[in-house]
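Please find the structures below.
Just so you know, all these numbers are worked out from the coordinates, no wet-lab data involved. Remember, predicted model here, so these are calculated numbers, not experimental data. Cβ atoms are built from the backbone, for glycine too; each structure is taken alone.
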Structure P
Amino acid sequence: MSLDIKQISSYKKWFLYHLVKQKFLVLCVLVGIISVTSLRVIIPIVIGYIIDTTLITRDLTNLILLLAITLTVYVSRNAMDYITMMVGHYLGLKTEQNMRQEFFDTLQYKPLRYHDKARIGDLQALATNDLRIINTMISHGAFYIYPFFQVIMAAILLIVTLDLRLAMICTPFILLYIYFLLQYRRRITPWAAGRMVTHSNVAVVLQDSISGAAIVRSFTAEELEREKFHQAVIGFRDNRIGETKVQAKFYPLLVLYLTIGATFLASCIFVFQDTLTIGALTAANLLLITLIDPTNMIFWATNDMMSGFAACSRLYTSLSLEEEEQQESYLLEWPDNFRGRIEFRDVTFAYGDDGTQNTPILKNFSFIVEPYQRVALVGPTGCGKTTMVKLLLRLYEPQEGTILLDGIDIRNYPLDELRRHIGYIEQDIYLFSRTISENIAFGRPNASQEEIRAMAELAQVNDFVQDFPEEYNTVVGERGTRLSGGEKQRVAIARAFLTDPEILILDDSVSAVDSKTEEKITHAMENVVKNRTTLVITHRLHTIRTSDKIIVLKRGRIVAEGNHNDLLQSSEDYRRIFGKHLVLPELVVRT
């Protein structure tokens, strides 16, 4: 289950939440940073001590001992540095894994209105590029912390163990050094955030162009798509140039060299005045020289960190855009005596964030379908037929009114059970890039091959599957591109049949099959729809005429309902549907 993002008020707290989950690894990294920094700054002090106590006095015995200690410290520092780096990379990988899993899980529970507004390429960039950048930030986080630790420890050692005068000389430079580090962080932040956005724009254009390859070629729009991609790439390039300009003004290294130079000159003067030893001069300057490598590292570590925080902000914003679908219900399980009575009671619905600023698709919409009835929904395009089905599946929530199943508000049924007991064959068939068998078994992944093939035979899938060398193990391609429209519809019908739903919804489900195949499917469906409530959205005359009840919709309202013969006599809207196909009787106006 995904994280309740409402409990976390900012992306920084969300990031810390994931770090705390790996507190042992975080602790190991912090201990490693402190150990490496301590060992790194101790080495110059030891070298200075060696110069003053053994080299000048030519004490060979102590020199060998101190050199052995120095070598041990040096090896220990390198070993701790390597271990800290490896643990940091593992921490980054674990955090990336947890964040990616949470991101995917959260998307599964987002309402459909979230996906209506989201761009697929943007979500893909978030799940891949942005999370990799967060991983890099955590992995390289140690390199960002090292300089600050080292500057503080170097200043302390200068004051405590070496010479207060040198510490006073270094202090203004050290403050300036820290100031430039913070300035660099502030100035690189907007460019790092912009890199995430421009990369996402490139991914969106690329995804749209690849997914719509057939349309692009059909309308000879290759030049237009090239121009869009070119503009996205230019935006990405310009942002990178902006980043590079900020990096070119990276002053901390220059300030550090000035500090080293000033300290060396001052310490030489103190040596000639015989107020400072050669060992202290060496130790002080070597101590400052140890800051060069961390300062070089912070050049790209800061960029990684700012990019990582920008990626965290984007991910957090995406996760918190919409609340998750409400899963709570007072019914813990699906009732055994469910019969399938459907009632819409004064339902009003409009698309949009809150539905209040758009024209309602359904307005004061009310009707009843009795158990085991087969009801046809007819009307012009855009009258609300498919929207009504999505409301029944709770893919959207109505702004007003109530939808009931067997007299119980559908919000009181467990959401997963509600959808599991409603079979929906959608108008725009979506197949996954998997095998035909896997697509049929999508609603029941534990179904046996015998059950899958039995439902496939009912849906007339066998008619075409034999043409493939791998038969049911044939991968259908992205969105089922290897199958025709009619073949995709038959796979979708088999997929719905296999779940054995209590309520079956057919949304123009045989519009892309030929009349002969339709006749076979219709004959097979006669057995499938027995003892279950069935809603049929169709323009096929035979299906409409043989329904128990027909509901005629127009502009989000029910304008007529009844059987075929009655509606021909009483409903002008229903007569228009058949005006081109039948010789109609005179309209009877009932008073």
Structure Q
Amino acid sequence: MDSIGLSTIDIVILVVYLTGIVVYGLKKGKQQNSEEYFLAGRDMTWPIIGISLFAANIGSNTLIGLTSDAFQTNVAVYNYEWMAAVVLVIFAIFFLPFYLRSKVYTMPEFLERRFDSRSRYLFSGITVVGNIIIDTASGLYAGNLILKIIFPEVDSWIIISFLAFAAAVYTIPGGLSSVVHTEVIQAVLLIFGSILVTFFVFKEVGGWSGMIEGLEAMRSSGELSKSPDEIMSLVRPADDDRLPWTGLVLGVPLLGFYFWANNQFMVQRVLSAKDLNHGRWGALFAGLLKLPVLFFMVLPGVAAIVLFSDMDISFLNYTITLNGQEQVCADLNDCPNMTYPLLIYKLLPTGILGLVIAGLLAAMSSSISATLNSASTLITMDFVTKINKNIQGKRQVRAGQIATVILVILAAAWAPMIESFASLWEYLQIVLGYIAPPIVAAFVAGLFMKRTNGNGAFASLVIGYASVLAFVIVKYTGNAPEWTNVHFLLQVPVLFFFCLIINVLVSQFSAPPPEEKTEGLTWTRTLYREETRELKGIPWYRNYRRLAVLLLITTAIIVIWYW
């Protein structure tokens, strides 16, 4: 295979899909008032919420990132996925009821209800920045990886600009309703396409036994340092440079809590639920959908070790910068981000290739649309309405649309910066590791520690992010001291507990919060007992607690099997 190109059938599939999804998104849009535009009228049911959560999470950036990291770190990268199911169970039980009962639009708004406006605005600003540089920019970067192979002569900035425009076309006019409804279609297409990729990958490698035999042969020849059992194991030694078990226990859950329980662009979908039950069922459904990711997103990356480790991939025309010089990528070890693109372009037949690329673009647009809408919600509800208290209704919608335009331009400008990291997945997790801990600490303290107050929360956020900034400056400028080389997953719990302690100490040395800041906004055993009485007599399939137990049991079976 000396070149890459799409057949007429593939091109037709792509054009039909892109046109159809834009038309459908515009048709499903709601913008009569701010609640319709930003929260889809708060009438979403659990299947839509669950699929929307999954689609927003499994964007093209995550799909490409998971596969590339599986090529590098093997099955261990799946720990991020199964942990999401556990986090979503805790989210449904402890966090979600307070979010929905408070009728907030944004997560920073909830912090204001519990603490004060200072925490709200600081968190809102941090979240907007995070949405731009983590979610939106990485989605555009992943889309560029796919299309750059087909159009190597086109500059990356042109491709990224086109993708940004395509994702914004229906997000700007239609708001969250457009985003959620299109995500359902896109999630189905993405899952179907990923299953097709897995089928052709395992057909090529000779099935499960062929993959294991290939890995064993590479180990025997000295090409691999790990045995097939080690490659297929989720739990790694404490000194593992990719995902040590200590980081899995202490760091991954905290990143998950931020992403699923505190991050506006994910929680916003659950805030659109018609009631608490639908919100909880939707969150649990999303957790269930995360479990099969092992089979159709992670394992293909492991199979690529056997198929492509020694292949010259210069025909992909993908360039990387080494020692200040740009050169064509020679193999996957130099540019693991190309693992998934190589799998689809090398193995998929005509027609199916176009369908899978459509699925990837669907995933990209889902993720980008989600972050654009949530970030514009934050800007509108947390800043614009405070600056101009008279702005209401359609004027709020217009402000959100203008904010979306600005955000998509900023994300497109930042996307090329991701190239400086070793892999897309590493970029996503490291940046998230700097942003998440102070926020998670504030929410945990607010929900479970009644004595914490606004002074404590604000101090923990300011000092926490000042510490992050200082750490980044020391680590990435000049000769970094040895202590800065600690694994990022172990930095996360240290920063979390540091911020939690600051919150508690500052709160103790200042006046306790007034009752309106804690009543109905902090978890108590009384609330749990009242809910237990309400659940009596409800069929098991409508009892979220029993559904949560079933989800945890299913998760445990998979984890133990691949231990």
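Structural remarks
- If mean count of other Cβ atoms within 10 Å over residues 151-158 is computed and equals 18.6, the structure in P, Q: P
- Answer label among P, Q for the case where FRET efficiency 1/(1 + (r/R0)^6) of positions 295 and 447 (r between Cβ atoms, R0 = 35 Å, to 0.05), calculated from the coordinates, equals 0.05: P
- Looking across P, Q, the calculation of helix-only ellipticity at 222 nm (-39500 (n - 2.57) for each DSSP H run of 4 or more, over all residues; to 500) that yields -19500 traces back to P.
- Structures P, Q, by mean projected area of the Cα convex hull in nm²: label with the highest value: P
- When mean count of other Cβ atoms within 10 Å over residues 159-166 is computed for each of P, Q, the one that comes out at 16.5 is P.
- Value 2.0, calculated as distance in nm of label points 7 Å out along Cα→Cβ at positions 199 and 311, assigned to which of P, Q: Q
- For relative contact order in percent (Cα under 8 Å, 6 or more apart) computed as 30, the structure of P, Q it came from: Q
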